[in-house]
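Each structure below is given as structure tokens.
Readers should treat all values here as calculations from the given coordinates under stated rules, not as data from a laboratory. Predicted model, so just to flag it, every value in this text is computed and none were measured. Cβ atoms are built from the backbone, for glycine too; each structure is taken alone.
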Structure P
Amino acid sequence: MLNFKENEELNVLNHSCAHMMAQAVKHLYPQAKFWVGPVVEEGFYYDIDLGDDVIHDEDLPKIEKEMKKLAKDGKRIVRHEISREEALEQFKDDEYKVDLIERMPEGTNISMYTQGDFTDLCRGPHVESTKLLKNFKLLKHSGAYWKGDKNNKVLQRIYGVCLPDAETLEAHLADLEDAKQRDHRKLGKEMAMFMFSETVGAGLPMWLPNGFTIRRILADYIMDKELSQGYVHVMTPSVVSTKLYKISGHLAHYKDDMFPIMERDGDEYCLRPMNCPEHMVMYKSTLHSYRDLPVRIAEIANDFRFEAGGALTGIERSRAFTQNDSHIFCRPDQIADEIKNVTKLILDVYGDFGFETYSFRLSLRDPENKEKYFGNDDLWEKSEAQLREVLKEMDVPFYEAIGEAAFYGPKIDVQVRSALGHDVTLSTIQLDYQLPERFELEYVDSESNKVRPVVIHRAILGSLDRFVAFLLEETKGNLPLWLAPKQMVVIPVAPEAHGAYANEVADILRSHGIRVSVDARNEKLGYRVREAQMSKIPVELVVGEGEIQERSVTVRRYGKKEAVRMTLDEFIKAAAEEIRNRK
């Protein structure tokens, strides 16, 4: 997807187009006053006070029509400067402009841009003429609090994009439509995966049967992978004493992102935002020898974070989620091999799901803001160098990001792009010397000395919720057979005549662990077949008189027109192999 904010040409083009949109709005709504019109990653927007008027969907084409007139007219866009005092006088009746001007130091000259009958404050730069702004599209509108403060007035925010030529605009709009169709919130609703309810609470997903089936399969899948690599699985409580998070430092560094503390019986408790500290306590409960390490503790853990309301995005970012979490307690000489093994596991899992669009990010401490982090410079430089060296040794392409480290250590994050264009972390590997120190963790080394282990935090599927969101968007809901909540549907041609055989086929398939239903409704065959396609069920099995006689099924795969008749035994063997091999 294009990034209009970072691309210099697109930035200038879209900021100029924002002004042209404001000019068009002023023609249609003479009472309009304007706050700010910045360029953002997705294009531009302008926040507008229309008085008692409210923008509706049907108003956007009207504004576009006026913008086309302005572009065709081709007025020059002229920059000029006036003093702060002159600007205050010129815009004295516009509280929004006055607010902006008063923020500027006294004695400042203020730049403005004029095109025809419209002038607005702006640092620029702009294109030379409105004739260069012909290829635009207004995308949507919403309400927005002035200055983002809920105590202020709600302004009308209109979003749009502008591109250099018609072909590029058309291609971009097609990409936006594709992203809209891939949005996991839309797919999740259509496929009855999950739901939200204001009665339950914002950002708190409820998983419906189809969605829970996928979560269960994913949990079994990753736990089997972990067991094969020497992990042990545990379960820890979601509510803990704040004593735990005082030791770990989360209460001091993470309190603003946590749900409020609860007081009971003279003690304080909280919903945990992560489960690292519990695993530290588990490790500490047993004396370990250097021969025991590495100890790999894993958990499918429910965690809770009070994300800001504006950041909530379906199950991509919610307030209650489930992590595929693990902590590896190892000796310093084991760090490189353990990180390599985790990286290989991530690549193996992504291969199973066919993921190709991801990138590795080395997330580092911000050296200009050290108070946010635990530990000393030497430890940070050492741990950052260790992660960097492993990535280089494995020949894994990566980029570095300052300020993205956890407060206790640097990370290797695997970044993906959501359908909404969000850059989100799917998997993570974190190197931690700090929590072992804070929890006074030990193992007995080869010389019988008690020394500190190092902890590697890692999440392969990351949040199961976010993983499902990305999986739905990558596949557009067309899930592979092994993962689909409804793998097959048996459709009798004539429900009364062929329903008994359809039920028999379904029972046999269920005995082989296949998730199957029967659609014997009193509807036309074509209707039931189309509905199965709309539901994205991977396999439809149509049975009629011929199939009964031959003990066979007619197989049709999702998205394909051709159908193949197979004996029931042949089909079961082929389907079982496909599911087993996760094709």
Structure Q
Amino acid sequence: MCEHCGHQEEVEVAENARRNKLARMRHSCSHIMAEAVASLFPDVKFAIGPSIADGFYYDFDLPRPLTEADLDVISAKMREIIKSNAEFIHTSMSKDEARKHFADQPYKLELIDGIKDEEVSIYSQSTFTDLCAGPHVRRTGECKHFKLTSVAGAYWRGDATKPMLQRIYGTVWPTKAELDAYLEIQEEAKKRDHRKLGKELDLFFLHPYAPGAIFWQPNGYTIYRELHNLWTSIQREQGYVEIFNPIMYDSELYRTSGHLEHYQDAMFKLDVDGRMMCLKPMNCPDTMLFYKQHKHSYRELPLRVAERQSLHRNELSGALGGLTRVRQFMQDDAHLFVMPEQIEAEIGRLIKLIEMFYKLFDLDYKFYLSTRPDDYMGELSLWDQAEKALANALESNHIPYKLNPKDGAFYGPKIDILIQDSLGRQIQCATIQLDFQLPERFQLEYVTADNTVARPVVIHRAIFGSYERFIGIMLEHLAGVLPTWLAPVQVSFLPITDAQVEYCQNLAKDFEAVGIRTYVDDRSEKIGYKIRQAEMQKTPYMLVVGKKEVENAQVNVRTYKDGERGVMGPDALKAEVLEHIAKRTLDVNIRKLNLDAFIHPDDIDAEEREY
């Protein structure tokens, strides 16, 4: 083993140990919270209380809605329990004993019925006993650096037909310094919330007449359009063809693809003339129809097909959130029809594309290989072949990666790419999926070099995912400060008095003529007010123009990034702005918070540590 590999292994062992410790602390803190709630609400019904990334939660069925004031009371009770330093004791019960013990707890009884073993795992501390697989810390005193953060609604097991439960979220850390640092990041995240920035910068709005859909304002649609223009140019350079298909299909299309069996709960279904029609939730099945319209030769492959189309998914109303969880959206996905021997090279191209794109926004990223899920479709041998092909592609491109077992799509394994934003949050955006199943189900073919017929392989890929979600992520990552090439207004002209308005308007026309987006603030306001307004809009270039600037045919330059820059000739300034646009320069100051104290575990499934 080389020295570097040995060091990496030691780091991974240390990280895993810390993750396990944090998970135990967080799970234990959820039980401490449950004990505190039980002491305050004797009639409470308990659901589950797992550890999650950066914290924990517990779901409760309570006689009344909780308030922020309740969190303070619950926290005080938790401190008493922590101070008692009670031991977490692990025992077991037979399922019949457990049913008697939890006779007044309907959610626990449902969980017991779902356990295959005859014995169930039980954890107790102080006066509280719970059905739980563990593990936990040794004593409650190890969880003293905690904070309850919020209350939200949650359906039992995500079923909207069941009563709404109340979910209390919290976080706990080994030291007070880590807790304080984490809370600082959360406060910064509130300031950067894309919904707040969207309102302040007049980018988009939401309306109850269209839940889960976005109303794009002119400023926001400019960002949307520029992102699409970038993507269109990249795809053209890389040899993609672009298609445009219908938005509604007979359900038989999705029966053929397998989505009706595996995905229909997330689909919008309509009765049209006695036929079940579906609004398109993804581009895959109808792209198979496109391929099938013509005979194909091996000479045409790889065939790279992109489509820009609105997609609709029936997300639960409680899960909707601004731009990041919507019902109507646009994806940057594409489908690559390849011969088996082309898989490795095509995935290598896609990896380079991902690296290029995320560099534009200074986003860090990691690769994960997500393997066959329990509800997989198709032959096991094809899955093994697909997983091996993805692993080989990653290794041949010298990409370090981690396994994400059982998290592949139902039709194929995938490479997931998690980005890390300036607040240290890990978010999945890009995905590369290898699919042997849809070509089989749609009977896709191509003619080989020896004039026989073969089946292509399909690579599904998305680089930034949906436009909506990526814009939300980007706004928070950059704190709303967009680079010049992406900003809705790139240059604001700020005349000091009305006498300079005409000069500014003429310059603005000159800048607009070469493709620079401008705004002339011709309001009869003081210049300080105009500057503050332009800065609040986070305008990259603010050009202050007074009598002296007009006489000398100049502008006084301020930038959001650097502040006052001094006077310049309009042509020199124009050339600078055009260069930033052409090169898509990231000309913003990104504040990355100190994350050295944090290891962010991957999301832990709610069922993993609770029955």
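If P(r) over Cα pairs in 10 Å bins from 0, in percent, for residues 55-174 alone is calculated from each of P, Q, which structure is the one that comes out at 12, 36, 39, 13, 0?
Only structure Q yields this read-out.
Using the calculated result 21.0 for mean count of other Cβ atoms within 10 Å over residues 295-302, pick out the matching structure from P, Q.
Traced to structure P.
Of the structures labelled P, Q, which one yields 0.05 when FRET efficiency 1/(1 + (r/R0)^6) of positions 367 and 487 (r between Cβ atoms, R0 = 30 Å, to 0.05) is computed from its coordinates?
Structure P accounts for this read-out.
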